[in-house]
Each structure stands twice: as C-alpha cells, then as structure tokens.
Structure 1
Amino acid sequence: MNPPEAMKAIQIMKAAQINKYGGSEVVEINGNAPKPAVSSGQLLIEVHAAGVNPVDWKIREGYMQQMMLLKFPATLGGDFSGVITEVGAGVPGFKKGDEIYGFASSLRGGSGAFAEFVLAGAEFIAHKPGKISHVEAAALPLAGVSAWQALVDHIALSSGKKILIHGGAGGIGTMAIQIARHLAAYVAATAGAEDRQYVKELGADEVIDYKKEPFEDLLRDYDAVFDTVGGETYIKSFKVLKKGGIIVSMLEQPRPELMKQYGVNAIGQFTQVTGERLSKLAELIDKRVIKVHVDKTFPLEHAGEALTYLQKGHPRGKVVLKIK
C-alpha cells in the first residue's frame, strides 16, 4: 500500500485535544487525529458546530477524574450539531445525510465534539431543529436539557407557580427563564446589573442584581429555586422557599439539615441528555417558544481561547465553536 492509500485507509481529522490536565495552554490542535470508527448503536457525524460548556474546562483541568480517567490524547467537547455520514447497526430512525444535534462527551462514551467528526451514541441525539442554524443548535443540548430536566421533570413547574432562577444570563439560565415563562410561571432571576435588560427580555418578571441586592431578603414563599451558582447562593436560597417547596441545584448536593430546617425538598441534578428531551426542545425551538442566544463563536483552532472566555468572562447565553 503506497502512502496516499495508507492515509486514505486511516482517515485523519482535526481535533482540539489535551495530553495532560491543566489550563488553556494544554489544549492542542491535532491535525492528524484518527477519524473515529462506527460500531453498533453509534453514528458518525460531520460536525458543523460544537457548544462550549463549563464542564469542558473542568474536564481539561482534571476536576472530573473521580468520574472517569481520560485516555490521552483526549478530544474535548460534548455538545454538537452536524450531518450524519455513517450509521452503525441497530440505529433506527436515522440515515446518512440527516441533520442532527446532541451530546458526545468522552464521559458518555462519545469521541468528543471539538473535532471535524464525532462518534455519538444513538440515545444522545435527535434531529436538529429545522428553523435554526447548526451554530445555534450546537448551543442547545446540555444547557437546554439541564433547564428542561430541572423545571419539567424535577420541579413539575406549572401555571402560577413562582420560581427563582440563579444565573439568569448564563447558558442554562437563558434557557430556564424561557421555559419557565412558557409554562406560565412567575419568574424571578438573579443577574448582574449589566444583564438586567437582557434577562427581562428573556421573560423574567423580576430581576435581582446579585451584586447589590440580597435576594434572600426580597423574595418569600417561592415554590421553587433553580440554582446554577452554588456556594453561599445555594444556602441562602432555602430562605426564599415556602414549606413544601423544592430547590434543584446544578452544583450542590442536598443538605438534610437545611431541608429539615425549612421543610423543603432538595435535588442535586446530574443532567442526562436524551433523545427524547432533545426532541422536546427542538419542538419548542421550531414553534418559536424559546430562542437560542449565542454570545460568541470561535474557530476550532481557538478552542483553548473559547474555554478561557467561558471560564473567565460572563457570556450572555452560549459560546460555540464554528467548525464547518
């Protein structure tokens, strides 16, 4: 086999990878990464865009080692939108050429989305919403499903209920406010003063400047709190809830002593992206019930910079890598 034939047989791609844990300096662009091979129950997707999430820089820094040790070199990223190029055995409902979106983190058996091609399990994908671009669709999976799982599945939010959403201008908060508004709930949200108008436009009835206003003194008898901030914010949130209320946190585990003291339920959410939840989100997007807000896009070559921007800045909505 001559060299060109050998290269064709191996098939390479470009991917943003790490060979060790650390800061943005450990993110390398590998132009000779092997293209993943499809096995049963999986699909190979040509990635058009990949969403950037806080979990991505946490994986880069080694915070997720207790869940799963990475095999280096490891391709970063989970959220993606793209076009199917190959369908493995036992995957009904999808065909080559379909536009899909979903989740393909290495923590979930995927090959990592910060690449030109990604391998994803059939249970973590759905058909892409038809009325938005790949860049917008790539911003949706983890943030959108996190908000849906908390508000619909855990809280069972409904008309007239009152909810406080922390981090209203962030990726998850942006989705949560819109879903809560769609469910006809009364929505209070915390955000910085510079994001007040943005959060109001998303549909929040009340916006509290977390830097200057003590939300725990201003709000009372709320049915639910959705916490994307953690720490002291989580502890203070119990004061806002009425007896029998519920708090769902993306960062904290339930504290029995606080639950008992305030007579409320608490859940520590571990988001599970599923095809069913992605399909429900796609429906809301296509009905114009919720909109995706992309703060900034970066090329794949600047993946390290994109992670730093997300980690150090306060983006409104989502950060996305534009790959194709």
Structure 2
Amino acid sequence: MTAAVLYGKEDLKVEQVPVPTLSPDEVLIRIKAALTCGTDLKVYRQGYHARMIKPPAIFGHELAGVVEEVGPEVRNIRTGMRVVAANSAPCGECRYCLRDRANLCDRLLFNNGAYAEYIRIPGPIVRQNLLEIPDHIDFVDAALVEPLACVLRGLEETGLQRNDVVAIIGMGPVGLMFIRLAKLKGARVIAVGKRHSQLVAAQRMGADEVVDATLTEDVVAEVRKLTRNGGADVAVEAVGTPQTWEWAANMVHRGGTVNFFGGCPSGSTVQLDTSLLHYSEITLKASFHHTPKYIRKALESISRGEIHSRDFITGEAPLSGLPELLRHMVNRNGDLKTAILP
C-alpha cells in the first residue's frame, strides 16, 4: 500500500509499505479521508512525538473509512461498515480511568497511520473508540470527530453558561470549533487572531467581536474593553505560546475561568500575577486530549449538523502531495485543514 512515512525532522517520504496484518481483536480500515492538523504539523517539524509516534513510522491520526478486514475475535463490526476511529484508547483500570479522567490514563494507547491507504486499529480502540458513521455523514465530516471531541471536553471543563462572555485566542480549526460550540451554548464570543482570513472565518462561525492582534497594541486591554464588564467570564487559549497564555490569564474578570488548551513547547514558562489570581479567585485549567465519552458526543454533534467540514477544510490533496503540503504549512500559510484523500 501507499503510505507517508516519517523518518525524522521534516523528513517525510510517500512510499510503498506492506498492508498491516491483524491480531485476532483488530480491524483493518481502508481510509477514505484523513485530515491535517496542528499536532501532525508539530510532529513533522520536530520529527517525533514522545508519546504518540517514534520514527520511522506512518503518521496522521484524524481519519474515517470503510472496514476492510475484521479479526476473528471482533464483535459488532462488519466488513464494509463506514467507521470513524479515534487515535487512542484508555486502559479502563488505572486510577485516572476509575476517576473519570481517562484522558490521563497511565497506559493510554495511541495509534497513528492515517496518511495511508489502510490503517490497523488495535483491539482497545476497536472496543472503545471505533464508531459506525451514520449514512447522512460523509467521510470528511466524520474525520473531524477526534479534534471536536477534544474541544467539546475543553469547553465543558470551563463551565461556560448562557450569556457568558468568552474570549477565544487563536483562530485555527480548534479556535473556530470553540466559537461555534460557545455560540450554541448562547455565549457572547470575542475572537482574537492574527490573520485576516481566519478572523473572517471567526465571524462566519458566529463571533460577536474580533480582535486583530497584529493591529492592537494591547490585546488584553482591547478584550477587556469589549467585554463591557472589565473582563471575560471565560478565556480559552488555543495557540500554545507563553505570551498567549499570559494574555488569557489577564483577560478574565473576578471569578473567571481560563482554559490553557494550546500546548506550549516543552520547557516553556509563563509569568502570572499571583495577587490577581488569588484575590480575584481566577480558575486556571488545562485540557488535554479526549475520552471515549467525548468521541461519541462529537459524532453526535456532527450528526446534528452543528459542525461541518466545509467550515474547516480549505482544500483537498492526494496522499502523494502530503510532503509538499506540510512544507507549505510550516510557513504558516493561513490554511485551516486539508483533506488527504488516498
């Protein structure tokens, strides 16, 4: 089969590799759509991911497709079924799983290999995070399940209420998903970004106000002014830089909640005003990954038509074009997601 194999830092080759063989509890999927994402771009740029992928390996993790082969121990999955698979599964037995924090599972199993014609789905994912796609959902829409599950969990963690004001920093696909979901909850949204095209997309998603960080001398002051209440109820950071983390922490008013959703580079530090945090009782949270519950919630959200691929997919490309596409993305071209169609 044809697959994109990562050998190291910005070293990606599209080549012929064997079709994966299955263990008795595994499933083979013929991939119909795989999506690019910021995490895959980070992996491409650094050449590895400590927990998710060690080269040489096929990578990519947002996918949907058709079941090609089923191991003899697999139940309730049949050949020809249209399915979406998450990129991980928890053990269900460790202290985190037992406390409803399966995203922090001690033995969280990750799976990569979406940038290929076929992908092997390990047994734990088959049992917990392999879902049938309803007939009215196409493959590209279904492939949004994994990132949407992370966003759904992140938003729920903030405790956002109807009529709250939420400031969202970062207008990539994740930030735009936060906008759409926050509007569905009845919140007022202030979007903060740096690219005109993405701020236009933010308005299309329903943002009530937009702040262009490249044209504003003091982003925090501008957001506070737009809240009409001295700060937002909730701030979501969806970029992953120390500066934007600090912005988020200073955008909320007394009793506000900050979600550091974007992961900063390893070793990063931020400066926080301890007096502000203490006397204003500001809650700081960080959201990582998803759980099986949110994978299901994400598919349900897509099924209801709340999230559409047309709002996030800015292009399509064949598998052979992936290396050039990632080189293009490294230059921060402003595109959102590209659908890779093997």
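A few points about this structure:
- Looking at distance in nm of label points 7 Å out along Cα→Cβ at positions 82 and 226 for structures 1, 2, the greatest value goes to 2.
- Read-out Cα extents along the principal axes in Å, computed value 60, 43, 40, structure in 1, 2: 2
Taken together, the values in this text are just the output of simple stated rules run on the coordinates, not laboratory data. Please read these numbers as outputs of a predicted model, since none were measured by experiment. Cβ atoms are built from the backbone, for glycine too; each structure is taken alone.
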